[in-house]
Structure P
């Protein structure tokens with residue numbers, strides 16, 4: 001049995017499954033049929049009136065809700081969470097990078113459990129990232145439409161991945177899966193940097209651990225695969241990019257803010273980074289992001305944060321989030337809780 005925690009714990013463990021016990025569900029791509037376990041418990045999942053929620057709109061939508069399945073782009077700020085503290089028990093975030101979307105410290109203070117769906121999209125994101133590595137390495141987009149890429153001589157021809165040195169920043173579940181595919185399937189020479197060394201993965205795949213700047217210096221292809229936090233924002237800065245080999249490829253299928261856009265612009269201008277790949281891009285208010293597109297649009301491959309959005313991965317994420325909500329509402333906690341709520345588990 002999971003235990004309540006914090007000074008503001010909600011009274012009781014089991015909430016009555018009344019029609020008024022609403023669950024807010026955001027994210028237009030969620031299959032309604034996957035929410036049926038919550039309906040079977042007597043709760044009422046409902047969608048917001050608009051897919052784009054400001055802070056005030058989110059507060060309004062969360063009024064009276066006991067749970068919040070977060071699949072959209074809105075921010076669950078401290079103000080929003082405090083406004084609904086009397087009823088809200090759990091925020092189930094779809095994905096792993098919750099730090100930029102849910103204020104976990106505020107949730108901990110209010111005894112609101114936050115969960116994520118670690119592992120549910122690992123294969124999807126890893127496969128997509130390897131696909132983009134292949135796209136960039138072979139310059140496939142430049143050859144679409146029966147065109148030959150701009151090969152001016154034999155040294156402009158692409159290399160096979162077995163001849164490439166790949167660096168991975170972040171060796172969590174997804175980073176390790178990318179390394180596994182690249183080494184076992186393509187014979188690539190892979191090294192990595194991570195705040196926590198993974199001796200088990202090093203031994204299994206023959207990886208090398210290197211400090212970040214050394215990793216950038218040796219990499220023909222540098223992959224960014226860390227969550228966005230205060231510590232990782234602009235982690236790939238001018239100092240890192242200046243170390244990259246001339247003509248290198250940067251692949252960022254994590255969050256755009258991990259790469260400093262001004263530093264990337266300078267690096268691409270100098271030819272240190274020849275081509276950059278993003279899944280999800282800087283916001284419209286980012287002037288340097290716009291300049292990158294204006295000045296180097298033919299050397300940027302940008303997709304709209306789609307790496308985890310396969311039918312299979314999204315179904316796994318929703319099922320896992322639904323189980324987490326049910327566990328918190330009926331037993332007080334869940335194995336996928338993050339933040340201080342992790343210490344409440346028994």
Structure Q
């Protein structure tokens with residue numbers, strides 16, 4: 001990974017992104033912060049996902065079985081966990097991969113990670129558990145993390161009946177808010193000694209800390225929040241729209257279940273981690289700093305993949321770009337690398 005002095009250069013827009021915006025969007029840079037509220041944003045994202053599915057030729061892949069399970073949470077509410085698994089189990093058994101979708105804890109659902117889930121089944125023979133946690137503003141913090149942690153424990157306890165063998169690997173992963181959930185779940189799994197243990201984490205453009213509570217030791221290197229204030233897709237305004245609806249009380253966002261960078265027992269003892277980070281992203285530097293601390297301070301095996309000049313979530317907005325296809329391929333390869341570390 002580049003030295004600290006090079007991080008800010010990662011924000012220079014990728015010419016492929018600018019050309020794709022010109023060709024596909026008439027030059028209008030997308031910004032989720034322009035929406036007046038979550039209902040309007042949900043309507044837009046639903047339509048965008050349908051268009052993306054059409055562009056990518058989405059549809060069930062032969063040889064993959066998909067089932068929905070109603071899983072009871074700690075408060076008695078039931079959420080859907082969709083399993084994606086090989087029709088024929090591979091020799092040696094299937095590893096387990098639990099994935100949490102992105103969407104700022106307020107939008108999105110099972111379809112967000114459908115493409116990735118299917119590719120991981122197809123390429124790696126894994127059983128994927130896709131978690132449909134409850135969303136804000138209807139369900140405030142910490143419902144999303146509680147649901148995701150309960151679903152992860154359910155997946156671990158029921159792995160065999162789902163067709164998975166966690167001794168072959170037990171990976172958790174997620175995008176954006178799902179990356180935040182991944183980080184928190186990995187810490188809970190370590191501290192509560194989840195059995196079988198999580199063996200790796202895939203952290204795609206993760207949120208690690210509310211900007212009001214950036215650790216003092218980070219401040220010299222944490223520039224992306226201001227540098228990418230007006231970035232495409234996830235501007236500061238968009239960040240605030242999501243977090244204000246999920247966790248309205250800004251004074252309490254230093255809760256480690258929201259800001260895992262502030263976890264009281266730190267990062268020591270966490271499993272190997274793969275990070276995917278975008279250059280034009282307000283969240284860029286927190287991921288770069290966390291990866292460095294894991295690797296340098298705690299000797300955790302990490303793999304850092306950076307997409308210079310690309311904004312947060314670019315591959316889901318313009319999926320036909322070469323960079324977008326590479327991001328998804330890198331995610332699958334990242335899970336493969338995590339399985340090899342075990």
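Since every read-out is calculated from the coordinates, none of them should be taken as a lab result. The structure presented is a predicted model; accordingly, all values stated were derived computationally and were not measured. Cβ atoms are built from the backbone, for glycine too; each structure is taken alone.
Suppose you compute helix-only ellipticity at 222 nm (-39500 (n - 2.57) for each DSSP H run of 4 or more, over all residues; to 500) for every structure in P, Q: which one lands on -11500?
On the way: P: -9500; Q: -11500.
It must be structure Q, since only it matches.
Taking distance in nm of label points 7 Å out along Cα→Cβ at positions 75 and 147 as the criterion, which structure among P, Q has the greatest value? Provide the component values of the computation, followed by the final result.
Working: P: 3.9; Q: 1.0.
Structure P gives the largest value of distance in nm of label points 7 Å out along Cα→Cβ at positions 75 and 147 among P, Q.
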Per distance in nm of label points 7 Å out along Cα→Cβ at positions 155 and 187, the highest-valued of structures P, Q: P
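Comparing Kirkwood radius over Cα pairs in Å, for residues 107-162 alone across P, Q, which structure shows the greatest value? All intermediate terms of the calculation are to be shown ahead of the outcome.
Details: P: 15.0; Q: 12.5.
Across P, Q, Kirkwood radius over Cα pairs in Å, for residues 107-162 alone peaks for P.
Tell me which structure, out of P, Q, gives 21.6 once Kirkwood radius over Cα pairs in Å is calculated.
On the way: P: 21.6; Q: 20.0.
Structure P accounts for this read-out.
Determine which structure produced the value 11.8 for mean count of other Cβ atoms within 10 Å over residues 139-146, calculated from the coordinates; the candidates are P, Q.
Numbers: P: 11.8; Q: 19.5.
So the calculation was done on P.
Once mean count of other Cβ atoms within 10 Å over residues 99-106 is calculated for all of P, Q, which comes out largest?
Q
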